[in-house]
Structure 1
Amino acid sequence: MSAHDHIVFVVDDDFRMREALQELLTSAHLNVVTFGSASEYLQFAKPDLPGCLILDVDLPDINGLDLQGQIAGQPHPQIVFITGHGDVPSSVRALKAGAVDFLTKPFSEADLMGAIHTALAQDREARLARGKLATLQQRFSTLTPREREVLPLVVSGLLNKQAAAELGISEVTLQIHRGKIMHKMEAGSFAELVRMAGTLGIPVTHGRRGQH
């Protein structure tokens, strides 16, 4: 793993713990940045790299679990919690909210390194998924309003003549729209178009006739 293809953030108000983690992770060829508070971490201009956030639960300005909730609605590194006062409710809350692990001090080097590598792998996958979604959203934005009406009908499995009847257009016109959709979405097959629609969260439409 290159030091330029990832970043590990450490947020802990204990200077000795930050220093020890910095030394340990640097020796393992990990790119590390440390912070003494949540606000310092939030203000830091984060590089566009797969990341892992090693987060202490007890911080001077905000509880680590509250910070997890605060950043939940935005892309952020996968979180590994560390704490000197672990309890079951806190660990359950952290893990339910998506944390990779919840480690109680003193934790083993093996447990920490395993959690970090898992977090980095998950963040790479999440970033890849976000990139694919952004690409599909860009392609979808090129569809005309009519093509956006045709797409859910087509991917629902309706026959061309059924989808055409649903929209009050001819089957030939429907086929033309379908061809343009395939081209604009860069779908190599109908099955791929269905998967794309699923990724975009396009609701499957069975048509008014199919609902009777």
Structure 2
Amino acid sequence: MKLKTLFIAIACMAATACSAPADHRQGVYMLLDTSGTYTQELNKAQSIMNYVLAKLDSADVFAVARIDTASFSEKDIIAKVSFDEQPSRANQQKRAFLENINRFVKEVKSSTYTDITGGLLQGVEFLREAGTGSKTILIFSDMKEEIPAGYVRDVPLDLTGIQVVALNVTKLRGDNIDPREYAGRLEAWRGKVERAGGQFRIINDLERLESIVQE
């Protein structure tokens, strides 16, 4: 009787494991700073996107959005895709995705302000809805946030389970005068992300992108 009970318990455990598989899909949301002269850096962002696309597989999700005056909007999403299960179809989607991005980079106009927080909020919403196992937000920006008068961005962030990676954080004119401004800006973002439950990393050497996306 005890042996029979043991077999039943093992069978139940196996059934539970089979009915609730881990989600190994990856979700990546990339924010592009389009303020001021930073648009001149966007050719570097294109090489990063090429790398990310090469790392993503069938059923993974990728979206690219701009950071502008008010970034908490689906209208700022330039391109998004959930890759097909068929590798050949997924490759076609990747080519179409890059075509959309290349068109955007050629036509982009600089924005006056830099709503990074709004972009983060939109990215979190997108990744939660995508329901992927790993979630990464890439921020291609100098990380200098400038919000227009009247916009409220002092709102709670929930970045639990999300990796935030700041990329190509260029130094501003004021940073050369006082390097503490650069370090302080990055530490402020680190604190904001980690207090919200996320992980924060900085990658400025774009030749070292091996860990840009969670495995």
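Rank structures 1, 2 by FRET efficiency 1/(1 + (r/R0)^6) of positions 65 and 121 (r between Cβ atoms, R0 = 25 Å, to 0.05) and report only the one at the top, that is, the highest.
2
-13500 is what came out when helix-only ellipticity at 222 nm (-39500 (n - 2.57) for each DSSP H run of 4 or more, over all residues; to 500) was calculated for one structure; which of 1, 2 is it?
It was calculated from structure 2.
Say we calculate distance in nm of label points 7 Å out along Cα→Cβ at positions 113 and 137 for every structure; which of 1, 2 gives the highest result?
1
Quick one: mean count of other Cβ atoms within 10 Å over residues 145-152 came out at 17.0 when computed from one of 1, 2, so which one is it?
The read-out was computed on structure 1.
Could you tell me which structure in 1, 2 was used to calculate relative contact order in percent (Cα under 8 Å, 6 or more apart) as 23?
Of the options listed, only 2 reproduces it.
Taken together, the values in this text are just the output of simple stated rules run on the coordinates, not laboratory data. Values in this document were obtained by computation on a predicted structure and should not be read as measured data. Cβ atoms are built from the backbone, for glycine too; each structure is taken alone.
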